[in-house]
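Q: Below are structures written as structure tokens.
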Structure 1
Amino acid sequence: MRKVILAINMSIDGCVGLMNLNPPDEEVGEYFNDLMYRDVDLIAYGRKMYEIMFPYWAEEANWDNELDKEFGQRITGIDKIVFSRTLAGAEYNTRIVRTDPAAELLKLKQAPGKNIYVGTVSMIPELAQAGVIDEYHLVVAPVIVGQGTRLVENGALAEKLNLALVATRTFKSGCIALHYKKRA
């Protein structure tokens, strides 16, 4: 069965807004690229994150280095779904899904293929509570931003989630990658 993997950058205080964090350095960028290249053939987005990512990463002019080029090519070429009731159209190997995200991802987990990467914050509580997310890859940056979107907003989870630590990795930049899986 396919796994659903959440991978995200965040600050020490749990903020995930991209504008509040420093851009990942090369080592952290390679970590995320490796996650996407290794056993993933589908990315799931919410509308807002999809609109942040595209068309930005599809345009070569936005690639500053070889790592950006690898990321841009991979993320543009891979199949994607975007959960939205309002998005009129999507490009770059993306289909719009207007049904329940948790139900759709549970169905996709049963289909043949590689793992599914979740690249959105807005659906984390819903997907986590439904037991959809199998692995959490959190890269914590050594910064406290004090404001912005949090990984999970106060009151968003009906019950706490108990996770098992699989691995950690410390980067030269001071970022720490935490890899968890849901407990059986």
Structure 2
Amino acid sequence: MKAMIIVNNGLEECEALITYDLLYRAGIKTDLVGFTDEILSSHEVRFKAHRLLDEIDPAEYDCLILPGGMPGTKNLENDERVQKLIDDFVKENKLIAAICAAPSILIHKGLLRNEHFICFPGFESGLTPAAEVKAIKDGNFITGKGLGAAFEFASLIIKELLGEEKAQEVLQKIQY
């Protein structure tokens, strides 16, 4: 299994890096795929991408992960390469996961349905999100409410890619 987390300027770094950390612990090869080599988060944290978006082969990946944050989410949504990745993953029935504001990208593409997703309050774009959950899976989509849901969000990705037992093992090892 192989996952990519799209990282770009203005993202919520903890949503990306907590997810990365938990997938790494589960043994899922995960790349931080950047618009540029160096990323500046919405909280002015600098870090490096593993690979550049223009240099990857999307066919190598089983899961596409979109972290939230502002203006990171807008930067993702306004990028034609990201839009094409989403379209390609949908066409191939591959897993797409989005957290915080990033599910709004999927909403705007008409990919999410009422009560079958969750996002940061205010980014619902007229749909009704699931109530009282931090993260939810529906079909090939996993969505998370925000940074406070990063562990549940990552756990659902692990569960989908490697099974419930591995997801629980990772959470137990980190004392969650």
Structure 3
Amino acid sequence: MPLKSRIRTIPDYPKPGIQFRDITTLLQDAFGFRKLVDDLVQPFAGKRIDAVAGIEARGFIIGGAVAYQLSTGFIPVRKKGKLPWETIGRDYELEYGTDRVEIHRDAVAAGQRVLLVDDLIATGGTALATLDLLREAGAEIVGCSFVVDLPDLGGRARLEAEGVSVLTLVEFEGE
């Protein structure tokens, strides 16, 4: 079965009109999870990648598995106030306010080649803030990988406009 068939859609969550794409059903399926990780790793196998950055929270699960398969380190990208040491961060706009992503100040060394991983790309706000943050820390971005793309919301196009290659495994039309 294809990956898309293993992703549950929850209507009207977290608010009316939103179709939430829930990958937890994919993650709990042993074959599906393995295929997901393999499909995200394969395009980068044999390339120099120094670290995988995963965005809280599902990006931790996926990014950790991808980093393991690529034999590289993992950088957790967290919401404001969740990391225990000195951090650097980047604020970004949401439709209902602002939020902030942070990494430890020493998470990235200048010139490190980093792959960004998350579960879903929608408008691209969180991913763009994370790219800016990683670049500020000295990272060279190898690419961005997502399980789900919501192309109608334009996030992928926004990332590609920043000169970043984007890999997605499945698409869902609409929001």
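Q: In terms of mean count of other Cβ atoms within 10 Å over residues 101-108, which of structures 1, 2, 3 is highest?
A: With respect to mean count of other Cβ atoms within 10 Å over residues 101-108, the highest-scoring structure among 1, 2, 3 is 2.
Q: Comparing distance in nm of label points 7 Å out along Cα→Cβ at positions 93 and 157 across 1, 2, 3, which structure shows the greatest value?
A: Evaluating distance in nm of label points 7 Å out along Cα→Cβ at positions 93 and 157 on every structure, the highest lands on 1.
Q: Using mean count of other Cβ atoms within 10 Å over residues 61-68 as the calculated read-out, with 25.5 as its value, let me know the right label among 1, 2, 3.
A: Only one of 1, 2, 3 returns 25.5 for mean count of other Cβ atoms within 10 Å over residues 61-68, namely 2.
Q: Tell me which structure, out of 1, 2, 3, gives 18 once relative contact order in percent (Cα under 8 Å, 6 or more apart) is calculated.
A: 3
Values in this text are rule-based calculations from the coordinates and carry no lab data. Values in this document were obtained by computation on a predicted structure and should not be read as measured data. Cβ atoms are built from the backbone, for glycine too; each structure is taken alone.
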